[in-house]
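Pasting the structures here.
Nothing in this text is a laboratory measurement; each read-out follows from the coordinates by a stated rule. As the structure is a computational prediction, the values presented were derived from the model and not from experiment.
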Structure P
Amino acid sequence: DVTTKQKKDEMESFVLAETFKYFYLLFASPKTLDFDKVVFNTEAHPLQRTW
């Protein structure tokens with residue numbers, strides 16, 4: 001907390017969710033996604049390329 005300068009024992013859920021998405025893709029089969037047709041946003045969501 002910024003006002004009291006106390007530390008909290010908690011972590012935002014997106015930290016693990018985004019990390020494990022990328023971790024999965026590192027070890028997934030190359031057939032999982034065609035990286036010539038898909039890009040990832042900063043939250044690790046795959047988006048189909050339109051260009």
Structure Q
Amino acid sequence: MIRVQDDAHVRIITIDRPEKRNALSVAMLEDLQRAFACADGVRAGVLLGSGS
């Protein structure tokens with residue numbers, strides 16, 4: 001799962017799949033691409049992974 005949060009002009013994208021060590025599936029890659037593509041007004045992006 002990909003979670004997206006906007007904070008002013010910063011888009012924070014979190015990969016939330018800790019049980020698979022945040023490995024990306026094809027569907028998640030497509031979601032990630034959309035998250036960055038639909039970022040009107042965003043000036044910076046932060047990519048995070050959940051879990052420890």
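Brief remarks follow.
- When volume of the Cα convex hull per residue in Å³ is computed for each of P, Q, the one that comes out at 99 is P.
- Among P, Q, structure where helix-only ellipticity at 222 nm (-39500 (n - 2.57) for each DSSP H run of 4 or more, over all residues; to 500) as derived comes to -7000: Q
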